[in-house]
Structure I
Amino acid sequence: MCGIVGVTGNSNAKDILLDGLEQLEYRGYDSAGIYVNDQHGDGFLVKEKGRIADLRALVGDEVVGSTGIGHTRWATHGVPSVRNAHPHVSANGRFFLVHNGVIGNFAQLRETYLQDVELKSDTDTEIIVQLVGKFSDEGLDTLAAFRKVLSLVDESSSYSFLMMDKEQPEKLFVAKNKSPLLIGVGDGFNVVCSDAVAMLTQTHDFIELTDGEVVIVTPDQIKILDEKDHEIKRKPFHVDTDPAAAQKGAYPHYMLKEIDEQPGVMRTLVQEYFDASGNVKIDQDLLDTLGQADRLYIVAAGTSYHAGLVGKELFEKLAGIPTEVHVASEFAYNPPLLSKRPFFIFLTQSGETADSRQVLTQVNEWGYPSLTITNVPNSTLSREASYTLLLHAGPEIAVASTKAYTAQIALEAILVKAYGEAKGIQKVKDFDVASELTKVANGMQELVDEKHNVEQIAKEMLSTTRNAFYIGRGVDYALAQEAALKLKEVSYVQTEGFASGELKHGTIALIEEGTPVVAIITDPKTAAHTRSNAQEVLARGANVLFIASRDLATDNDQIVLPEVDPLLSPLVSVVPTQLLAYYTSIQRGYDVDKPRNLAKSVTVE
């Protein structure tokens, strides 16, 4: 949540900041601002409520300089407004600061140190920059003042800080705790960003930071200091992503582009994780450690949690290993009784999910092995887990995740294949995952090519409704929960995913004349039962949409899915539900890529 950018040593600082913020707008879009210094004593602070386009319209030609910081906000403390937008400024007008995260003890800091300072905002962030200014006025140099403030922030807080001192305009002061921040290495200049995607037009080489470090960035130096001010040398890592991959191209929206990219993601995963002979390419040490586990614990949030529900079915039905799926924010403060030899799998698109990281920190303290499955190399959860597997899905910019969800399920299936073969499980040996994922890719392509049919269904069924339901059993129930999340987060239709057999135990009371209900039918064992449940809501006036596999479909089913293995059916059944969510949002006139109140990378607990 929130996006941070910074640059020093580049005369094009203004445009670098604005362009970088546009790439980070998925992290927050309540307000935005930049501060640019021209190295001659003149600074320019511009802030605006709303999107980066609104900010850009305010930034005039007079804003010039080679060093600057910028921020796009997802509001936590204080409503979206110009006064609460970052950067915030110290009372002495010397220090400018942007922040991602939450300061847990900001109220105590305000009462203890700042009763004589008139605050200009309602944010926790302003407390930090005002403290730096106060301690500087008392005689501390900038680094010492910054350090002192960091020492006063309680350990439960999360933050990425990027600060400028007007009297040292070529320097950027950086610190982080539980919140991502990268230093980009340029040619004669350096940059700072929350996500590498923001600066891929400037550099492909980045240095990751760890909690507790303070960094001073100048045009020709990146000085990383530990808590005792000892300098740390760290080599940059290279990001191969093409900047064009993060652009919409000819698509009207990122979400539609990313839905259409899913067949290609399936093929990429097959190429990355299988050799020419069809053998899985996964580190043997990971498989050996996984093979010693007596129970798997999948930990995730949101869409990734729903992918974990499908993973549970794959691990248990194919490989026979007991698997639990936990909501990260619940596990962090209410962990279950663990087995004797647990193995933890963290599913996260960004690799920065704060709730999941809280659990991983505990797991590391307990000394248990862990695997992070993520789309972002060198992300925090990737670095801190015992092992990492990458999704290779390419940048996912739309707030509503689509291709990361299907990539997570596909990679779980590949991991099950590798695990089962290592354990000599015949059922897994007979399961040709590479071939099945190729079939999935073809099936996905068939569905996205028919998207206009889904558009018409969305118009007729969902464009004006107040609420809706998805129902299914087994993996179809897991898919129903993800489908419901997609519809509610981008179209604001109150939508719930239910186990279809549970409808008659209470939920059917909500069915009214015309209530949309989408029935997912892909499992031969439960198909008849789900159809029976659909008849129960039809009898009470519901408007039912049937999405069924070709081998289970009837003549009246509106959406027929290509046949794939039932355990992998969510990979194809999710596609029409993603499209339903997309078109419903568009028909209602909403910004589908940036739904209200949401952000892509959830970096606060």
Structure II
Amino acid sequence: MSYTDKDSFEPLVVLQFSPTTPTITKDWVIKRLTSSHTEDEGSGLLARYEHTPENQDSIIVIGATLDRLLAGAEEIRIQKWYKNKGLTDFIVADIEHFENSENPSNILYKSEKQRIIYEEIQNLHPARHETTVPGIRKKTFVPENDTILNILTDHDYLVNFFPLHDKEDIKLLEYDWFASRTSMFKSQDIHKIRNYFGENVAYYFAFLEFYTKALVPTAVLGLLLSFTPTSDFFKYSFFCFFNVIWWTVFMERWKRLTNKLAYEWGTLDLQIFERPRSRYFGDLHRSPITDKIERQYPAWKRQVKKYLVSYPIIMGCLIGSLTVYFTFYRTQKKMHAEYPLENPKNPLETKLMRMAPSTCYSLAVIPIKLFYRKLATFLTDYENHRLQTAYENNLTSKLFIFFFVNCFAGLFYEAFFNVNYANVVQLLTTLVIVNAIILKFTEQVVPFILKTFKKSQLKGQSVEKVSEVRQQIKTLTPFEGTYGDYLTIFEQYGYIALFSAVFPWVALCGLINNIFELRADAFKYCYVYQRPFAQPANNIGSWHHAFDILSSIAIVTNTALIAMQPSVREYFSSYSNVEYIIIFVAAEHILLTLKFAIDFAIPDVPHEVEIARAKTLYESSQALRREREHKSERAQSMTTKL
């Protein structure tokens, strides 16, 4: 059954084609989307063209009937609240026992409806009898293996694929989140964020808020120690010890919060059978597991790509990053020699010229980071990982190495080789301030200005019932994932955890930045980005390991920074150099041991969540036992009658 533009349904998802896509191909896609789910192996969805004067039927809006959505919720095992029993997999046949069953249209959130459509389209194949796509002459697919999205992407016919924002839901969300005067001083309603954007985005905002709150004690302590008239040894040692304890507790408490949220959202024991990524390629072979024809790519080829292509390119980029820093370093030495602080002719000019190299370096780091992000994505795509989990882990590890060297190499050199803490403070200050200003401008101000400009261009044109679809395509920026946002936090966390021992004020700078960043990101997700598809998640993924590794490195760097302070060396003047080194190596090992002891002592899963899980498991076993007893009684009854 085909749906024309006169058919009325709620558009949930948009599929946008390139201008070069043949009309017959677009008609075929609509046919596959709307074909019967059971008989014709279609998606059983609703779809129609979004007609506008300039798009020439290049946009399809997609929806679904309530029955199709409820069936899809059962297929992908969406968890909903069972009356008086907690979260469980949704079952259509048992719908009356789920909350909101009196109004079935309210059982699913709109984000869940869009996720159902996303899963259906991601898994939509050509019909079994089809070996060619109308409008495409080559026999480029096997119906059982290639999806329609793969085919469209391979031929550059797919421009965009995203779910639509809901104006009413955003208005309800925005007031408490960022629009009211008091929103900056109260916690986010993370459950509302999850209901609208899904777990993947909700975990980012939960982590950003949790991390921002964790900065408060560090910022206050750093401020107090800066004005405390005591020895440098006491200041540095106390702050280092506090950082080790506090950031370890922070990561462990975050694990507990993660598991608590995962339980409340029904993703704690999330087990997803991952389908191959849409970009995964390989030769067709019969799988020994599923006994189906699947694409397979030899593991040795991937390893060759890693060791002979990806790793050498990474090393070359790291060398390039160090070259940029040493160019800055030579320029800085020259400026310091030409503009000494002692008896300057023009104090203001002297300060500006001495700050100029570090400011220029801070500005240069930003485009280098953007280039690294694109390069890391390209290399990970080139390696051809089959599953999304493996893809994300490899991409995160590359970004970790890139950003660690690019952002922190100069600071390490100044601190441990040049041993010039004044330069460390100067470079750290410019990196933090310049980075914050540029990010605010590029990620929020510029996109908002562009959106306002594009929106003004649409004014005066005829407003139709579905014009909101066109407006979101024209004015909103395609969502590219949360990687950029996590990298921003990662970089700031590195500055604070690694170098706050010599510059305690950096934590205060981070705190002030994050208070505004939290609400600015909220606005960005609501009014600058196109809406992302809700993705189930039970944590922040491999980013947790990246932050944990940084915490362990911070113990080594903070201990070394203290040991290399001249005032601290004077405090231990009675000890030889060898004894002095042994003392601080022992201190470092004690702190590392303390960190791992805290890791072990604090349970990852809260006690109440363990109890709830055990209770659910017990109830399930009891229900199974009662069902078996009932079957046994019926069998006995039948035997007696015979």
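No lab work stands behind these numbers, since they all come straight from the coordinates. These numbers were taken from a predicted model, which means no experiment stands behind them. Cβ atoms are built from the backbone, for glycine too; each structure is taken alone.
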If helix-only ellipticity at 222 nm (-39500 (n - 2.57) for each DSSP H run of 4 or more, over all residues; to 500) is computed to be -10500, which of I, II is the source?
I
Computing percent of Cα pairs over 42 Å apart for each of I, II, the value 37 comes from structure II
Thinking only about mean count of other Cβ atoms within 10 Å over residues 178-185, which of I, II has the largest value?
I
To test your reading of the models, identify which of I, II gives 18 for relative contact order in percent (Cα under 8 Å, 6 or more apart) when calculated.
II
Figure out for me which of the structures I, II the number 6.6 belongs to, where distance in nm of label points 7 Å out along Cα→Cβ at positions 154 and 586 was derived from the coordinates.
II
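Ranked by distance in nm of label points 7 Å out along Cα→Cβ at positions 50 and 346, which of I, II sits at the highest value? Walk me through the intermediate numbers first.
Working: I: 3.9; II: 5.6.
Largest value of distance in nm of label points 7 Å out along Cα→Cβ at positions 50 and 346: II.
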Computing volume of the Cα convex hull per residue in Å³, for residues 506-569 alone for each of I, II, which one ends up highest?
II
Matching 0.9 (distance in nm of label points 7 Å out along Cα→Cβ at positions 490 and 578, computed) against labels I, II points to structure I
Once mean count of other Cβ atoms within 10 Å over residues 170-177 is calculated for all of I, II, which comes out largest?
I
Where does the value 2.0 come from, among I, II, when distance in nm of label points 7 Å out along Cα→Cβ at positions 146 and 378 is the thing being computed?
I
